[in-house]
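No value in this document is a laboratory result; all are computed from the given coordinates. All values derive from a computational prediction rather than experimental measurement. Cβ atoms are built from the backbone, for glycine too; each structure is taken alone.
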Structure P
Amino acid sequence: VLYQAVDYLGLGRVFPFFKATNDVLRARGVEMPLPSQSITTMDNRFEKGEETRIRLFGPQMKDFAKKGTINKWLVDNCFGDYYTRKGLDDKDREMVTFCYIAAQGGCEPQLLAHAQANIKLGNDKEFLIKVIEQNVPFIGYPGSLNAATIVNKADEAVNGKN
């Protein structure tokens, strides 16, 4: 969860949490560094990242990386390195990603795509609304209202209803 946060929130926002997390783990006697959760290599992470994007978002994601350098990094690093790791299943990882993006605001196209992926994975509209409600104290009412609007649009797109 913490490593994946870097891709959505940026290292500058997440770095203090790495230090705090490591301090807590060391205080509890956990040997550092933690065992790797990665299942990809530098040689196959791009391929696995593209497979993951297609699985979650649909066949239109084929060749997404060819649209620009940042797109390639997203496929290679975010989806190839983090989405393929052990520890979280797709449903949990998409729910966490939805929270990261909702908390930022101003990322509605990405929030819509991840809301749709959540719904397709079984994190339905009602579940996502509950997630938003739990996050109101952290993201505020404007961000929560925007996220709820996006969830309604995603549900309509996926299920054809309001």
Structure Q
Amino acid sequence: MIIAIASLTLLGLFLGLGLGVADRIFKVESNPFIAEIEAMMPGSNCGQCGFPGCSGAAKALVEGHAPVTCCPPGGKALATALAARLGVSVDLSQVKDDGPRIALVSEELCIGCCRCSKVCPTDAIIGAAKQIHNVLREACTGCSSCVEKCPTEALSMKPVPVTLQHWVWP
């Protein structure tokens, strides 16, 4: 019994030291400015900007390969905040900002094809095959990627209803 405890303790100590040394040797330096820009973004990773998630968009913004208006879910508020942080000027006449929106399912039109739930980046759409689907309000980021995939047009983007949990000072 003592030999088993001692051998597991030594094995854990040896592997822990090995992982610690490997962490120091193979450390990858990241740009803290990219992490700061990524933290400003909505984090929905919807891909509407044309980049693989918010981290790819943040990297492209810092490198100057993307305009500050590239994030549709962020709207004008995010574009102005990114422009201020990056020190660039921005033309907001092309940016469409309808405020925060979420997807809603029309139960009369939903056939349960599951196409919408397969493309949702945050798994906000629940439902089984050949059953009516529903959208979790708290999980929906308003990326509208599900709207294009719905063959019966049962999904639509509606403004976030004003409730006590979603109330924002105008």
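For helix-only ellipticity at 222 nm (-39500 (n - 2.57) for each DSSP H run of 4 or more, over all residues; to 500), the calculated result is -21500, so let me know which of P, Q that is. Comparing all candidates, it corresponds to P. Structures P, Q were compared on distance in nm of label points 7 Å out along Cα→Cβ at positions 100 and 132, and the highest value belongs to Q. Here the criterion is distance in nm of label points 7 Å out along Cα→Cβ at positions 92 and 108, and among P, Q the highest value is seen for Q. In this comparison of P, Q, the computed figure 8.6 for mean count of other Cβ atoms within 10 Å over residues 20-27 is attributed to Q. Tell me which of P, Q gives 19 when you compute percent of Cα pairs over 30 Å apart. Label of the originating structure: P.
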